[in-house]
Each structure stands twice: as C-alpha cells, then as structure tokens.
1. When Kirkwood radius over Cα pairs in Å is calculated for each of the structures I, II, which structure yields the highest value?
2. Here relative contact order in percent (Cα under 8 Å, 6 or more apart) was calculated and came to 33; which of the structures I, II was it taken from?
3. Please state which of the structures I, II yields -3000 when helix-only ellipticity at 222 nm (-39500 (n - 2.57) for each DSSP H run of 4 or more, over all residues; to 500) is computed from it.
4. A value of 1.9 was derived for distance in nm of label points 7 Å out along Cα→Cβ at positions 65 and 81; which structure in I, II was it taken from?
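What follows draws every value from the coordinates through simple rules; no lab data is involved. Note that the structure is predicted; figures quoted are calculated from it, not measured. Cβ atoms are built from the backbone, for glycine too; each structure is taken alone.
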Structure I
Amino acid sequence: ATTLYFSCCSKRKDHHYGTEWETYAESKWITYRVAFSQDSPEGTNRTYVQDLILKDRDCVWDLLNGQRGTLIISRSSNKMPAAVRRAISNIAEDCRKMLKEDALKFVNEMEREGRLIEECWS
C-alpha cells in the first residue's frame, strides 16, 4: 500500500502534480492525503501534513509498524520535518502504549533501517 501525504500552501499556487496524484488515488493506486495550509477558511486553524498524519494514526501505525513501510519526508528544512517526526513518535506512544523515550527510539530506529528518509533543503 502506498500513501502520499502532500502539503503545500495553496491548491491554486503550488499543488505540484496534483492532477496526477488525484488520478492515481481515483484508480486506487495510492491513498492521497493533502493539506493546503493557507487555503483554510478564515478563522479556522490551518491544516498541516502532520495534522493529517495524526488524524490517520491507526492507518499510519499499521503502515509503519505492521507493514514496516518507509516514510520519506521531502520539504525545506523548516519546522515540518521535525513536526512529522514528532507526529510519528506520538502515534507510537498512543498506538503501542510506548513511553516517550521508546517512541523516539522507534523513530530513530526507522531512520537507521532506512525506513525514515529525509530529503530536506534550506
């Protein structure tokens, strides 16, 4: 199973390959989850990719732990990569009832095994 979490500011401005991703999702080739952080209605909280990951916690836990999937984080090296890592750690704490330090070890172990890859730039 392949799940793509895509995050950008605006669907209209920077939804790169959006039509292709949506076509793949309609064909059931992937599960496609997208967060447009600046398209949220005024007066509501912005939605970021880490929010979607937390919302999908059971599915994400199954993908990463049960199916031993790979997580690739690709984005500028601002706050998002660390926020995604925290989300995965929180999911490990909740779904596996791990202590915080064990959940952090789980995330670090994923990285050592090549199952957590960060392709980030400044």
Structure II
Amino acid sequence: MYNLHNSIIYYSMFQITAQGKTIICHEGENLRRVLLRNNIDLYNGQAKIINCRGIGTCGTCALEIEGLVSEANWKDQARRSLPPHSLDKNRRLACQTKVQGDLKLTKYDGFWGQGDNVVWTAE
C-alpha cells in the first residue's frame, strides 16, 4: 500500500484463531468484519438475522478475547453494562473492537453470547 507521497506503508499482520480456523488480518481491522469475511459463526440463533449490523447497540457479537485489542470504547462499555451482559465477564463486542495483536476467540451460548456454555473455541 502507498500513501500520498508514494512511500510504502507497512502494516503489521496478526493471526486470529476462531472456530478452528486461523485467519490473517491487518493491525487495526474491525474484528466483526474480519470474522464475517472469513465465515466465522459470530452470531447465535436468530441473532444471525436480528442484530445491529455493527453499530454497537445490540450486543449479540460478544466474544471472549485472548490477546491484544483496542480499549473498550463507550458503546462497548455501555452495552455490556446492561443485562443480560455483565462487565464482570471477560467479553467484548466484536463490532467495537480493533485487532492489535494475535487473538484466540471463544463464543458462548445465549442470544447475546452472554451464556456460560461454550459454542466454539479458538481450536
């Protein structure tokens, strides 16, 4: 990729492991977009149809993330502070998260991914 001065811009590349797949993406990419582009089942049940399409209002793209990502913005924090979510759980909204390092992801059950039973893991 080139900038306005025809200089090469290098971006870091990171590995995301989710649902038994390994995905390569650029630093700063939106996690939800990366997962959907690579056919990862991000949503549970009817949430595949009924979700906010990435604006951070529904909370159905919640995942447990192991690895380096952007700090939680106000939308992520606000949505996860409301039931059925809880800020106590180590979950983040994929739509409000930017990749900043290698990641291992886990998806839990429940319409919003708020449950305690694992749907899929990184492996």
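1. Working: I: 15.2; II: 14.8.
Going through I, II one by one, Kirkwood radius over Cα pairs in Å peaks for structure I.
2. II
3. Working: I: -13000; II: -3000.
Structure II accounts for this read-out.
4. II
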